[in-house]
1. Quick check for you: by mean count of other Cβ atoms within 10 Å over residues 167-174, which of P, Q is greatest?
2. By the measure Kirkwood radius over Cα pairs in Å, tell me the structure among P, Q with the highest figure.
3. Given structures P, Q, which gives the highest value for distance in nm of label points 7 Å out along Cα→Cβ at positions 207 and 239?
4. Can you spot which of P, Q the value 17 was calculated from, given it is relative contact order in percent (Cα under 8 Å, 6 or more apart)?
5. Between P, Q, which one scores greatest on mean projected area of the Cα convex hull in nm², for residues 119-158 alone?
6. helix-only ellipticity at 222 nm (-39500 (n - 2.57) for each DSSP H run of 4 or more, over all residues; to 500) was computed and gave -10500; which structure, P, Q, did it come from?
7. Taking volume of the Cα convex hull per residue in Å³, for residues 71-254 alone from the coordinates of each of P, Q, which one would give 126?
Structure P
Amino acid sequence: MVMDLSTYRALFPVTEKSVFLNNAAESPLNTSVYQKLNEYLQLAVQEPQNKPEVRTAIRNQLPGIFGGTADEYALVTSTGVGINTVASGYQWRKGDNVVVPIDEHWNNTFPWLALRERGVEVRLVPVGEDQRVDPDKIASMVDKNTRILSTAAVRFNTGFRADLKLLSEIAHGKGALLMVDGIQGAGVFPMNVIDDSIDILACGGFKWLLGMPGTGFLYVKKKAQEYIRPVLPGMFSAENNSRELHYFPDARRYETGTIAYSLFYAWTAGLEILQEIGVSNIHAYVLNLTDKIISGLRSKNIVIVTPVENVNERSAIISFTMGSEAANKKCYEKLREHDVHVALRGGQIRVSPNFFNTEEEVERFVELL
């Protein structure tokens, strides 16, 4: 692995005082993004008329990480905004349905449930006792009236990783689009819109993509843009003509007005880090850390909730339980007392390391259990 851990670890001041294993919640701010943010703020103080162009810069970086072309990316402020844009903009007709695994994150649930008011059938695919979303069950619910199959690349509560290529085959086999909520996978394992045949990808930037809350993108393949109309027309979605509305002939049509340019400008530094290290290298490193977490939990006979038997279904998230919600809360509080940061999700403990974490930190975490 071409990666000097100490160099990149030094970018994260949080490592100086704590063991931060809660990257699935939010990435701690790194010094490169912090410096870039300050650079923008200094310009805003002294020369607001000379602030740097941000939109094109981000759009040009994203294909290098996820594939596709710059004109297939729109800048949005969150995963939820991206998914809502698609759910609201698709030209639904009577009898249409959308298929979604049950108990996805709210951002990949609420926009679809709201469609029931418009007569769209929302089909929720059950999750097995093993916490896996069985592709065969998904396939059984996708039919000729399915317009969109929407799934998380990684489930936020258990870390189960979907086979996006297989799901795209299921969707496309019935003439449906595959939409992916990428926020828990993008930046920590390789995800490519071409290789995985993803039609639409929505993602916030503040987790594994090393940005801050308020940043994000919506990828819409050129062909898929034919089915989704813009829902928030603004000065950045169309030509500068106040008498007629001429949308841009690319994904910019899904943008609207002013965004937090300071945050997006800072985000360019986070994306540069990912490109420099390589997401495939990050994936290999984090997989090694989660291997050690799994081994440690098993050595203490702690029940692992995340499906971990198939490495292709694993992500950077491992969820486990100490036996009850009360026991989990007690364990969570003990970890916090020792400056080890994880998350409580659904009454379970969720641990999520990243490339700046070390094997020694994982060992300390396991010992405290």
Structure Q
Amino acid sequence: MAALDDVGRRSRATGVDVAAAAPPRGPSASLRQRRRARVPLVALGMLALLGALAGGLARLGWSFPVVPSLVVFHGPLMIAGFLGTVIGLERAVALGRGWAYAAPLASGLGALALMVGAPGGPWLLTLGSAGMVLVFVEILRRQAALFTVIMALGAVSWLAGQVLWLAGQPVHRVVFWWAGFLVLTIAGERLELTRLVRLRPSARFVFGVAIAVLLAGLAMTSFAPDAGARMTGLAFVGLAAWLGAFDVARHTVRTSGLPRYIAAALLGGYVWLAVTGVLAVRAGAVAAGSTYDAMLHALFVGFVFSMIFGHAPIIVPAVLGRAIAYRPAFYVPLALLHASLALRLFGDLWPWLPGRRWGGLLNALAILLFFATIAHSAFTSRAPR
């Protein structure tokens, strides 16, 4: 099973040598300097995350002092501000070009502008998404493969969503394009790792069909939103089923330690992607309400944060040069994330307001607990440096 280790020896999708998840011995001064220069970008992303969490809890009715902009821009802060910044930083590290850091810098500053009410926030976020597209142009020039094309389409989906938002489209329409950014990015990364298990041509064909349906659904949301939302949901169900059947996680979940933890996080995330798809097929394009809340948070909390929980022990060392020692305690925030999201969706769909409110609060606690666990592991790890 070692050959099927979920992290592999090298992930071309991230451009990171995973064997170096623990920082190399005696890094050069220039390498240490580059890593320190990434810290402000990470800080901007984490600030956007905290602002998004605070705004989301205020939306649920939890009473505590919060800047109104955090409530208004809860979604953009989480997706473009936090996720756009950290994914852009990861890509910049992978590409190894200084100009690539302009993309996460723009999105991080855009999130900060939204939080404090300064002008230009949406424009900076759009600039960050355009920078991500340019990064993938260079990645495709170096390696034009199916998985890099799919991740590049994810960057284009983010840019399309930002342009539509700037044009005045409401967030409930734009959010499908933002969802496409994350789903395509993750699907491309996981497709790249299927090289460890030889896929039949028919399996790749089915994957391609699911991606084509997703792209068609996203395009339709702009002129036929109800049909587009249902088609997008159908693609989510198809991708969830494909990933559950062919991802290497279905093998590594039978191992132990970090590979098993990563696999558990990924497989749990695929379940939430399927739930999102079912809700979208059933409800179509909804602008607000309990079904809307359930659909979006099944995707962005259940699916996306499961992916973050799974990949962070690999990506953080590569970006910041801090070794992350695996601990069984990693399962605590992961279990809390899934349990609290189930409570939230039960509260949404029953409907039962206390379940929704407490589920949302525990969602935020799970996310904060996870990053605290990662930080504690990074600063107390005895892994080789």
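1. Working: P: 18.5; Q: 14.8.
That would be structure P.
2. P
3. Numbers: P: 4.0; Q: 1.3.
Top value of distance in nm of label points 7 Å out along Cα→Cβ at positions 207 and 239, among P, Q, belongs to structure P.
4. On the way: P: 23; Q: 17.
It must be structure Q, since only it matches.
5. Values: P: 3.5; Q: 2.4.
Structure P comes out on top.
6. Details: P: -10500; Q: -24000.
Derived from the structure labelled P.
7. On the way: P: 116; Q: 126.
So the calculation was done on Q.
Computed from the coordinates by the stated procedures, all read-outs in this text should not be read as laboratory data. Fair warning: this is a prediction, and the values are worked out from it, not measured in the lab. Cβ atoms are built from the backbone, for glycine too; each structure is taken alone.
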